[in-house]
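Heads up, there are several structures right after this.
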Structure I
């Protein structure tokens, strides 16, 4: 049995009932086979793979809070500090009912390689809770965030672990958490990213993941001799990533036809109205059913379905495992030329393999959505320097990082004889830097 297969079998045996984590490890290790086979003796001796799939630290805790009616509730809180070989742990905090340890480990594991790809000195981590912010008052969310940070504050710091936002954790939640951290630790430092602009946040952070996705998509198409201008796209999601991916796509001359939320999706043949979408989702925090009340040419459909609309580009920006094998078959049948992931692992392994087998350009999330964490690292730099860069400065740095990621994963794929396989290229490019650092630092 190969070293990769041994390690994967051990991961499954030691971490039962964590399918998302198993999926992430398998996808990464399988794509790393050429590198691992070439260095197997050294990696085995140093137990490199065994160490890279095992978090350095897992923190689990209860989060008690009281609602507006005086009723006490208890949620589970998590922080998985996965790998600090190249810098302090960095990764978001997800607040969603689906959150469990396996999902946080999958996200933290992916984060190691995503953060490495940015070229910035940040390690991999992730956290969150099964708390659902939807339907809660500002006061209830404040109470939860303060309780959550009361425990988390013992384990994080500007040079140790710098969490950020994720699904369910926006500027409001980050603000409440930052205030509580400052109160408890009596220190004003860049311990969280995604902060408001009045207290250390970075311009362009809100737009970063969506914008970065399009900068990479544009460069990847260019590498394949294709101009992004004039193309059509289907987008899933209607949160932060999707909104700003749609906005940047339109700025680059792409007509975006769809968006979706947890209950349904919208098809707008005239192109999604970003201003209206932002008003519905960011201001009113309402459902997409509101969209078709204003845009009468648009259609609203319950459930899933964005991938059935014919378009040149597909940009999944919602959540993990949202694009299935049957969706991939529909995209191929529709002549889609590229799928670039705005969310974390939104495409199932079977769907990814089908798309690649049918010559669809495929950019994995760890590369394509790295713009968010890259700009978080730029926020950390500004905090350390006590400076605030302009929107244009941050945006230019973001674009340059995404272009570099595109070429690094393309070059890595070519070096190992997998030209055009950007999953392999991204994983190898991210892994090599982390592996070198781990080997240099000894068994730790």
Structure II
């Protein structure tokens, strides 16, 4: 019996564990999550959008897995009785100068096989009467869901299948076994960017009776033997990789995304999803308006550097995390190239008036009095040593190990397909 250990109880880790128990009956599967609840970080703090796959480079992992993942996620939610709403998304060019960017985005969406349409201001207002724009793109397949409910369903399914989902258990170290847990045979999954190196699948050989495990995972609640190790630790994925003897090709840098919400009496300003044309230099989509599955309307997020990998406010700072940021050349190279962008994000973070002004570009009736703070999320963004933002999923395979080192949005949308992609090449 092969012992699989998945580190991380977010949506990607849970989906991967579920795919293992589905595809490999009889496997022994353990999920280790340091928080007392599942989906506590990136999964539980996102905007709940099931993305259609508009933004991603054709042929990339994000493009392929997002489009398939949106269908898989809607099917899964229907099977599990989880509410969803296919509401469509309006991506708007506020000024005429933004129209070429909108057209380029339309071409990319078409290359990804999506049924999108460019529309004029009058038709845009048929979808969103309060919007202001010079032109827009209508994306019908976009939907919304509560991804925490998806995590809860995956947790129930894992328990029913006999998997062990251990919450409140933190990984403190990893010791290689006799088969080796280093980077022998390691490769970068094809379709990733900014990491370099050859690609190659993990070894196909399974453990034999009586052999030692490929690794022993040390935790705050005892040791866990692993014949196959899957790292889906999100904000801490690069550190887990190092514990396992793998030198990650990029560093996780945390960016806090702060949200506001429209006051209940102003929710009628937004019917569905309203997004700006994004800056193609960055993986962030810009401040936007989202009607959530519960009917509330969230606005955001911005993107500011966090001084704690779980830094959901300016007040939360971790010495180790801040030192890692201060001493990482890749971050300094990124900052030098995009100082003005970063300064604008900080200003918007500190000023509700500036935040509201960004929303008013899309919906002019929104004022600072119409919004109130609504929490924040932290994005685990991988940055290469040369300062490049890794804009695709980054999955590193080693000797009986897999490390998911960059899985920000649209990872929640794509999670079931990411899991399928990972498990297809896992040793048995």
Quick check for you: by distance in nm of label points 7 Å out along Cα→Cβ at positions 261 and 397, which of I, II is greatest?
II
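Given a value of 37, 23, 20 for semi-axes √(5λ) of the Cα gyration tensor in Å, point me to the structure among I, II it was derived from. Can you show the working numbers first?
Working: I: 30, 30, 21; II: 37, 23, 20.
Matching structure: II.
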When relative contact order in percent (Cα under 8 Å, 6 or more apart) is compared over structures I, II, which one is greatest?
II
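When distance in nm of label points 7 Å out along Cα→Cβ at positions 85 and 405 is calculated, the result is 1.9; to which of the structures I, II does this value belong? It would help to have the intermediate numbers written out before the result.
Values: I: 1.9; II: 4.0.
Considering all the candidates, the number was obtained from I.
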The highest value of FRET efficiency 1/(1 + (r/R0)^6) of positions 37 and 173 (r between Cβ atoms, R0 = 41 Å, to 0.05) among the shown structures I, II is in II
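Can you spot which of I, II the value -9000 was calculated from, given it is helix-only ellipticity at 222 nm (-39500 (n - 2.57) for each DSSP H run of 4 or more, over all residues; to 500)?
Details: I: -14500; II: -9000.
Source structure for this number: II.
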Origin of the value 21.9, where mean count of other Cβ atoms within 10 Å over residues 21-28 was derived from one of I, II:
I
Re FRET efficiency 1/(1 + (r/R0)^6) of positions 245 and 317 (r between Cβ atoms, R0 = 25 Å, to 0.05): value 0.25 computed from one entry in I, II; matching entry is structure II
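Rule-based calculations on the coordinates, nothing more; no lab input. These figures come from a predicted structure and were not determined experimentally. Cβ atoms are built from the backbone, for glycine too; each structure is taken alone.
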